[in-house]
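Next up: some structures, all given as structure tokens.
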Structure I
Amino acid sequence: MGEPKLMKRHKVTGWVLLACVLVPAVSVKAAEPIKSIKTAKPASRGWKIEVDILHGATYAGKYGSFSKGHVHVDRNDQLWLPIQVYFPDDEANTDAYAPRASTVVMISEDRGRSWKITGDKSPALARNRMTLPGGVIMEMGTSGWIRYPRTEIARLQKQGYHVWDLGAKNDYCAIIHDLWQKTSRDGGKTWTKRALHKQLPFFAHFVARGPLRRLDDGSLVFLAYGYGKDERSVDPKTGGVGLSLGRSHVYCVRSEDSGKTFQAVRAADGKLSPLATGFSETFPVIESDGRIFLMIRTGLASPAYSCASVDGGRSWSPVVKTPIHAKHPLPWKLKDGSIVCSYQRRGAVPYGVRARFTRDLGKSWSEEVVLRDDVPISNALAEANTVQFSDGTLFTAFQGVKFDDRGRVQPFIAGCHWSRNFRGPFTPTLPVPPRQKKINSK
């Protein structure tokens with residue numbers, strides 16, 4: 001590769017953007033040890049360039065944090081990265097409430113070597129919005145966690161909802177259960193909103209994941225997970241209130257009449273999960289011809305599962321356990337039809353970022369690719385997703401936290417530009433020479 005070492009710093013109000021290109025790492029597969037460097041086969045070598053994208057800045061002595069979106073590559077090999085920024089506040093961020101948050105978009109025009117914040121709109125396909133034939137714009141989504149005073153806990157439980165009690169200090173509780181559809185017939189000037197969850201079975205807990213996609217046959221698909229009131233788990237200490245959940249199933253919410261009516265098809269039965277909480281977050285590859293490949297989260301260091309559909313989500317293959325132990329197993333379809341799945345390693349040291357390939361929709365997987373094994377803290381290591389450049393090389397971005405020079409935990413976002421045949425650090429097997437004599441005299 002012959003990449004030069006370089007360091008660029010861009011100062012932006014409140015944030016420091018740092019892009020750092022390292023010399024390529026050459027890899028030799030463990031299954032093919034070499035006797036000397038000279039005899040290494042070029043075909044067995046791969047390379048990787050590590051890039052620091054963003055480091056957190058301090059506000060009133062505290063580091064702000066962020067949540068990385070999915071990196072996107074456009075036709076010109078430019079990378080686009082949405083980031084939600086969380087600023088420090090007296091009240092901690094939770095899934096139910098982020099008191100101080102904003103969103104920025106970053107762009108790289110040199111394959112990840114340097115980055116800047118941009119005001120341009122990302123060309124990535126909208127996750128939950130599309131324009132139907134005839135010009136109707138449709139959105140599907142959720143209200144998210146709906147917050148109530150803690151005095152409402154008993155009433156909400158009686159109605160059948162799973163209630164998350166955020167505690168006396170926060171003084172609120174929350175439920176998540178709804179699915180909405182918004183449509184516009186005048187280019188987005190005015191909207192009509194409908195409660196789609198009223199067309200579905202009652203859910204005590206329902207998380208709308210998406211994305212919204214229209215298939216070639218005109219049907220609409222949308223992914224979610226949740227469970228009914230009879231599947232709630234009850235914590236004897238709290239009477240069912242708190243973080244304790246029920247057994248979630250994965251659903252494909254479908255419409256065959258341009259969004260007038262929807263049905264929920266169970267794609268994965270939570271009883272088949274290794275965890276009592278069932279299956280949760282979904283990570284799909286959706287083809288317009290109706291083929292859907294789905295990676296499914298179980299637990300932090302538990303195996304991810306997968307399933308597939310070839311008829312637009314009407315029916316699904318049985319879920320199967322994968323060798324990927326990760327919270328966020330994110331798949332991406334490559335140009336040759338195979339799928340790369342990148343993910344974080346948080347269950348045991350060394351913490352870092354890994355990837356595997358599959359050519360048969362998850363029936364078999366390649367050996368593990370070690371992209372990073374030097375992340376010091378497992379917490380917040382997440383959202384490792386991969387895209388492919390026009391020359392076939394790959395770029396993976398992820399988020400995590402590490403220690404700064406004063407020992408404080410600092411958030412960061414980083415990435416790797418790598419060749420497909422890369423498997424890990426350059427660690428050749430060298431011949432062990434005979435031991436030399438301690439004294440050189442005759």
Structure II
Amino acid sequence: MVRNPSIIISFFLLLSSCGCDKTNSDADKDRPNVILILADDMAYGDLSRINGGLSRTPNLDQLAKESVWFSQGYSAAPVCAPARAALLTGKYPHQTGCVTLGMKRFPELTKMDQEMTTLADVFQLNGYSTGMIGKWHCGEGQGYHPMDRGFQEFEGFLGYMVNSYFTYELDMNRTYQPFTDRYLTHHLSERAVEFVRRHKNHLFFLHLAHYAQHRPLDAPPEIVQSFLEKGFETNTAIIYAMIQVMDQGIGELIAELEDLGIREKTLIIFSSDNGPDPIPGERNNRELRGTKYTVYEGGIHVPFFVNWKGRLEPAKRDQLVHFTDVFPTLVELCDLELAEPIEFEGGSIAGLLQDTVESQLPGERFWQWSRGVPDYSHNAAMRQGRWKLVRPFVTRGVPEGPSDHEPVLFDLENDPSEQVDVSRHNRRIYENMKVMLESWCRDVEYDRLKNKND
């Protein structure tokens with residue numbers, strides 16, 4: 001497998017043997033709280049700062065303005081469950097065991113292997129209070145609940161589609177409670193604010209995984225009406241209303257950090273699990289080809305920015321960053337110790353964030369998704385600098401046998417919309433990348449089957 005040897009981090013957790021309280025140690029004075037915010041099915045072009053004011057996201061726009069913005073931010077998969085597993089482990093989805101959608105239909109393919117160390121595991125071992133609010137989607141059953149994977153608190157749902165944003169059940173620390181009096185996105189935002197209040201005097205890691213704007217499309221009627229009056233068709237009006245409510249909640253969370261005096265002690269990361277869902281219809285996505293389900297840019301190229309007020313200078317970075325980079329980055333920025341070595345597939349971007357040194361990032365990045373058991377002839381891709389090799393998307397259903405479509409090569413520097421196959425004029429690059437993608441596919445499938453059988 002193509003790996004970056006400089007990113008194998010191996011610290012040993014001394015606190016487990018000495019019984020020290022890390023939250024009161026001198027070393028913790030410079031450690032930040034961390035809030036990892038993930039939207040659901042949010043297009044790169046859904047932020048109003050990107051789409052010229054079509055949507056209303058003033059709080060996210062301001063946060064992005066004050067952040068290190070990565071113009072080449074990528075999810076690890078074009079669908080939610082695999083992307084989330086990669087984000088939490090620093091591994092490619094296939095190595096985590098969580099490779100597809102449908103926890104009811106494919107229960108064994110939507111569970112993150114129990115042997116995987118998660119971000120929450122490491123934060124908890126380092127004395128952080130850990131909580132997750134919102135969508136889990138990485139397995140259910142004994143040993144797969146978020147509270148079995150490093151989160152001390154969980155208020156959300158395991159991954160099934162909710163029937164309505166106005167009528168739903170939440171798993172509240174393993175006990176389900178029905179709600180009919182609060183819009184879901186408002187409610188999750190309120191829970192996030194309450195978590196921060198509870199833990200304001202201690203280090204905390206909060207993963208706020210919003211459901212918005214995943215189907216079913218549902219939003220407060222008065223906000224929807226305001227977008228209808230601007231001339232949007234119904235589905236787009238509802239989606240933009242859903243995004244506006246999420247933006248309001250994020251603004252309230254940031255205001256709470258300010259009020260509590262811990263804004264400058266809190267690092268915030270924002271992104272989306274994948275690109276926009278095509279089923280409700282198309283909307284502005286900066287002319288990126290493809291949508292959720294596809295490994296074209298529209299499915300995996302997502303908003304990605306990092307904010308640490310007073311510590312990170314606002315900037316724009318053009319280096320490619322990937323969900324597998326988040327875990328090793330937080331290990332470095334938060335000076336986290338590991339109980340045992342982790343061979344991350346990504347690398348730390350701490351140097352890029354602090355504008356100190358060029359981070360040691362992998363030279364190649366890979367993606368693949370098909371419904372059910374992975375079919376690597378279908379919907380796979382790799383990036384190497386300006387070049388992107390794609391095994392074309394065929395179906396969001398279960399593939400009916402191997403695809404006979406030949407891979408295509410795009411020059412994203414000159415063709416960000418992936419319209420022109422340049423393989424004919426770049427044969428050496430094309431053939432080399434084909435071999436590398438095939439090798440990666442074999443390696444991650446070997447890892448997937450090995451982990452499954454261990």
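Read the figures in this text as sums done on the coordinates, not as results from a lab. Nothing here was measured: the structure is a model prediction, and the numbers come from that model. Cβ atoms are built from the backbone, for glycine too; each structure is taken alone.
Below, the figures for the structure above:
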item: When relative contact order in percent (Cα under 8 Å, 6 or more apart) is computed for each of I, II, the largest belongs to; result: II
item: Distance in nm of label points 7 Å out along Cα→Cβ at positions 88 and 408 - structure with the largest value, from I, II; result: II
item: Identity of the structure behind 41, 26, 24 (criterion: semi-axes √(5λ) of the Cα gyration tensor in Å, calculated), options I, II; result: I
item: Which entry (I, II) yields the derived value 12.5 for mean count of other Cβ atoms within 10 Å over residues 120-127; result: I
item: Structure (I, II) behind the derived value -500 of helix-only ellipticity at 222 nm (-39500 (n - 2.57) for each DSSP H run of 4 or more, over all residues; to 500); result: I
